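Peer 1: The structures come next, written out as structure tokens.
Values in this text are rule-based calculations from the coordinates and carry no lab data. This is a predicted model, so every value here is computed, not measured.
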Structure P
Amino acid sequence: MKIITTLAFTVLCGVNSYAQQTLNMDSLIDANLKFAAKQYKLLEKNVPNNLMPRNFNPAKGKVETSDTKWWCSGFFHGTLWHIYEYTKDEQIKQIAEKRLSILEKEKHFTGNHDLGFMMFNSFGNAYRITGKPEYKEAVITAASSLTTRYRPAIQSIQSWDSNKVLKCPVIIDNMMNLELLYWASNNGGSSKFRDIAVTHANSTLKRHFRPDYSSYHVLDYDLNTGQIIKRVTWQGAADSSAWSRGQAWGLYGFTMMYRFSHNKTYLKQARNIANFLLNHPNLPSDKIPYWDFNAKGIPNAHRDASAGAIMASAFLELGQHVKKAERKKLVAAAEEIIRALSSSEYLSRPGECGGFLIKHNVGSMPHNSEVDVSLTYADYYYIEALLRYKNWYMGK
């Protein structure tokens with residue numbers, strides 16, 4: 001009776017602390033994907049039709065929104081498509097399609113490097129699942145828009161426009177947007193999309209990493225000389241620190257680049273980043289990292305669940321490309337993270353957080369922005385990790 005009661009509670013509410021420790025992964029994943037469908041129907045109701053969800057701040061007790069130009073505007077759609085892919089819930093599909101219609105205009109956006117986050121996570125997943133040609137067209141157009149930010153002098157895509165502090169910044173996050181370029185090139189777009197993705201990845205590998213395979217956040221360039229002016233941080237604890245989400249972006253990005261290119265240099269880089277993360281003395285036992293591996297106040301510093309979710313998803317993909325012993329280690333680490341994120345410590349309860357899923361994320365600590373909130377990209381990579389585990393490792 002106790003087991004039946006626990007399972008019933010799980011299906012209704014997501015997975016509680018006890019259940020996430022005792023349920024097998026198949027039951028845990030099934031329960032939380034069905035729970036996600038219920039939560040995201042609620043989140044849809046809490047966001048005006050012309051805006052996108054941005055975060056849920058528990059201090060304010062409300063869902064905060066953004067326009068479609070905010071770098072996170074595509075994650076809501078992407079999560080909806082992932083949920084629909086598993087549940088086949090037509091209401092979820094209808095929400096996703098409705099929201100795509102207001103995002104589509106951003107395929108022409110050239111204001112920063114984030115088109116991959118905005119357009120591939122949304123329209124890319126939509127096309128993969130539905131096969132609608134207009135979704136593919138949106139991805140290819142967005143890839144063309146992103147290439148306008150490529151700077152031959154530095155062999156990189158400029159992330160942000162110049163400001164009072166930075167002349168030509170290139171950030172580690174940029175690795176994630178290369179998926180848009182490579183996929184578009186392989187699916188009817190120009191070969192230059194792929195060439196730019198490879199060139200940017202090579203520049204990042206050569207210039208962005210320290211000898212221990214941790215990454216700087218920002219490289220600032222002089223476009224006249226092509227030289228690096230400085231290596232600094234924007235969202236990390238210090239210029240020399242290992243900002244957790246940045247390390248996760250690098251891990252995911254080089255794993256993804258290996259998937260497309262089969263260049264073993266990228267695989268080696270991803271494996272080295274994974275080793276840095278998993279062997280870091282400041283990685284907590286549940287593998288949900290502090291917002292910065294060198295944050296002040298550890299072990300009382302804020303955690304960043306979003307970095308943990310990205311790591312879990314990346315570990316699962318990296319496990320597809322390595323030998324059995326290493327795969328086993330990576331999958332075990334991903335499972336630990338998934339179970340932690342599925343506990344009541346990190347996973348919201350029914351109706352909580354305005355419909356968001358994952359709590360305790362950090363956007364930018366130095367700017368006191370989105371600290372200890374729910375965030376769309378934490379949900380996206382958590383759901384992606386659930387599906388990757390289900391599709392790639394269950395029964396094997």
Structure Q
Amino acid sequence: MKRTVVTMPGDGIGGAVLDEALRVLEAVGFEADYVHADIGWEFWKREGNPLPDRTIDLLEKHRIALFGAITSKPKDKALAALDPSLRDKGLVYYSPIVAMRQHFNLDICIRPCKAFKGNPLNFIRRGPENTIEEPPVDVVIFRQNTEGLYGGVEWTDPPDNVYDALMSHPKFKKNFADVPREDLAVSTRIFSRNACRRILKAAFEHADKFGYKSVTICEKPNVIRESSGMMREEGRKISEKYPQIDLWETNIDAQMMWLTKNPENYGVLVSGNMFGDIVSDGFAGLVGGLGFACSANIGEEVSVFEPTHGSAPKYADYKVSIVNPIAMILSACMMLDHLGETEKATRIRKAVEIVIAEGKVRSYDMLKLKGSPDVLENGAASTAEVTDAIIRAMN
């Protein structure tokens with residue numbers, strides 16, 4: 001069945017890597033109509049809305065999307081970038097990808113971090129008798145995608161009702177009562193029980209389906225007792241239904257140390273929004289960095305697939321693109337899996353494995369070069385050349 005996929009290039013290098021993923025999808029025989037949708041910094045500057053209603057309408061209609069990257073900047077820089085006619089109208093910049101996740105309740109974020117054999121960027125460590133070991137990293141992070149510190153419930157100089165509520169807590173009254181209201185900034189970390197259950201259930205189902213031996217809840221319940229405690233409590237309940245899968249619990253700070261000590265011991269990890277963002281980037285660093293970091297944002301009706309890297313605007317102006325397209329290509333594979341096109345996804349992943357293992361075609365990051373236009377003269381492959389090699393390997 002021919003499908004319609006919404007494509008959202010976004011900002012910076014987003015368009016470059018998305019184009020390469022579409023080339024790979026065409027080469028593998030995936031038939032789809034692609035509908036462009038507007039998102040990102042340019043639409044904030046021109047319209048005061050980085051996620052226009054017309055884009056939301058397309059996502060509601062077609063329900064599947066590929067997304068490139070966006071540029072997000074702090075509040076003061078966002079306001080300064082607005083078209084003068086839009087200033088002083090109370091407009092507030094909010095990350096469009098976060099807004100999209102919340103609007104469509106894309107609450108399950110899946111971020112695989114798997115090492116490809118032959119990748120010179122893979123993590124290595126010292127072994128016994130000064131040997132060198134390259135542990136086989138194969139971790140999937142399930143990140144709760146809509147709540148927590150990214151929920152957007154925050155204030156500077158909180159209004160009376162919020163301030164009065166905060167003052168009703170003895171710790172706030174003791175530690176912050178003497179702070180002038182205008183000097184207070186408050187960001188909330190809200191977890192809901194149902195959202196905790198959904199992300200944990202998805203994580204255990206994935207571990208069961210693909211043979212992972214453990215699910216690790218990575219939070220901080222010894223300090224953030226209520227929200228992390230709820231995630232921990234629900235995880236213990238759900239784990240009872242999967243006696244063949246070990247339930248582990250780690251604190252986020254300790255986990256960031258352990259992931260470079262024994263990363264091969266971990267299978268599926270579950271975290272809230274902020275900690276999931278942190279730990280997934282940490283594991284991505286062990287398998288080559290953000291050039292290999294793909295992700296899926298899954299809701300009950302709409303699903304969006306994206307690399308986890310940013311827009312890297314300085315690279316967008318290069319005459320020939322040098323950025324690594326593999327994260328975007330692997331994100332397209334996740335879309336294929338979601339649509340039941342597992343054979344096509346497997347063919348693409350196998351081709352990526354072949355190209356990396358052969359080592360004949362490598363992007364500048366794989367050659368450990370500093371990103372600049374002259375990397376092509378120093379043996380690095382362009383963005384398009386990496387894609388060409390993957391397409392050849394599929395055949």
Structure R
Amino acid sequence: MSGHRVIEPGATLGVLGSGQLGRMFAIAARRLGYRVHTYSPGRDTPTGHVADREIARPYDDLDAVREFAAGVDVVTFEFENVPAATAAAAAERAPVRPAGSVLHTTQNRVREKTFFSEHGFPVTPFRAVTSADEATAAVEAIGPRCMLKTAGWGYDGKGQRRLTRVEDAGAAFAELEAAKGTRTGDKNVDTFEAIIEAWVDYDAEISVVAARGLDGQISLFPVFENQHKNQILDVTLAPARFPASVLTRAQDLARSVLTALDVVGVMCVEMFVKDGGELLINELAPRPHNSGHLTVDACVTSQFEQQVRAVCGLPLGDPSLLRPAAMANLLGELWAHGVPPWSKALAIGDVKVHLYGKDVPRPGRKMGHLTALAETPDLAAEHVRVARSVLTREELRTPVADKSDSAN
């Protein structure tokens with residue numbers, strides 16, 4: 001099948017991965033009249049709940065991957081840690097967008113940072129390390145205030161250690177190396193790779209979610225401002241509260257990154273804003289992003305519909321922000337004392353509740369989010385925070401049902 005034909009509504013779209021990003025992609029796709037198949041090791045998943053077909057097989061079952069891809073018109077990702085061999089097997093039967101080469105670059109921090117450096121993008125100093133001795137030498141060269149991160153399989157602060165002393169580098173490396181089996185699912189990896197990055201003193205973190213079509217057209221959402229708690233995104237505000245010159249520069253960087261990588265699909269470019277408005281690119285996500293969830297309610301076209309349009313070769317939609325907006329994540333801790341009182345949050349008229357259909361809440365697990373639109377980003381953020389605080393009231397809870405874990 002041609003890699004450049006338009007895939008019209010009525011066709012079948014394949015998703016590798018089955019979490020909440022795939023769920024929202026599937027909802028957007030079905031609104032446009034597409035069918036959706038999802039492939040992952042899990043059953044009864046957030047994506048599977050709304051897909052036409054859920055295939056529960058391991059990513060390394062390449063024959064099953066080929067069979068899955070043969071049954072769809074295009075394959076995309078909702079999860080970047082899909083093995084390269086899986087993407088390659090899928091590409092034997094259907095177009096894969098973004099391409100496996102994009103996935104290969106973005107799922108490894110060393111390759112990603114090297115890409116930034118080689119293409120002249122602003123990035124903090126870094127060094128790849130494969131041993132405790134190399135980690136110590138890297139910290140000596142870069143400076144004691146730095147971050148040690150696994151090269152792959154890290155998100156939401158996992159696989160990271162903040163360092164302030166050279167003498168701690170070796171032990172921190174050994175700790176991450178010892179945990180590599182639980183992170184990657186593969187204890188037979190011969191060489192454990194990590195990265196040392198200089199610590200960035202920044203004023204804020206921002207993100208630019210962008211889409212690029214088959215024809216090279218690029219559509220950029222407004223710049224989002226992200227606030228974290230315990231290294232997990234907590235609240236996003238839109239538009240970001242920075243001068244227009246900073247926001248324009250951020251969008252220009254994102255446009256250049258998508259072009260350099262030849263992305264077809266949606267990508268998020270995360271950046272640090274330093275004092276004076278200087279920007280450093282932190283990392284990439286080759287799919288819709290947590291910070292872009294507010295686009296479902298706040299933009300003419302959501303990031304998920306934009307992903308559908310891009311991978312199908314359709315014209316990209318209008319990404320304009322309808323009103324200032326904010327999003328607050330709902331993590332598993334919210335269920336600690338029972339089921340949150342959803343009716344109380346829904347009684348706040350300008351707040352929208354989005355839940356992902358996950359059975360088992362765990363601390364740090366993303367279970368849903370709230371969004372609100374208001375006259376200013378600050379007011380929208382206040383609304384979602386108030387709504388979330390209502391959900392924490394213990395006296396309004398009902399017990400959480402005891403169910404087995406089944407999805408990300």
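Peer 1: When Kirkwood radius over Cα pairs in Å is calculated for each of the structures P, Q, R, which structure yields the highest value?
Peer 2: With respect to Kirkwood radius over Cα pairs in Å, the highest-scoring structure among P, Q, R is Q.
Peer 1: On to the next question. Work out the source of 60, 42, 37 here, i.e. which of P, Q, R gives that when Cα extents along the principal axes in Å, for residues 69-292 alone is computed.
Peer 2: Label of the source structure: Q.
Peer 1: Once relative contact order in percent (Cα under 8 Å, 6 or more apart) is calculated for every structure in P, Q, R, which label goes with the largest value?
Peer 2: Q
Peer 1: May I pose another question? Thinking of P, Q, R, which structure, once helix-only ellipticity at 222 nm (-39500 (n - 2.57) for each DSSP H run of 4 or more, over all residues; to 500) is computed, gives back -12000?
Peer 2: Q
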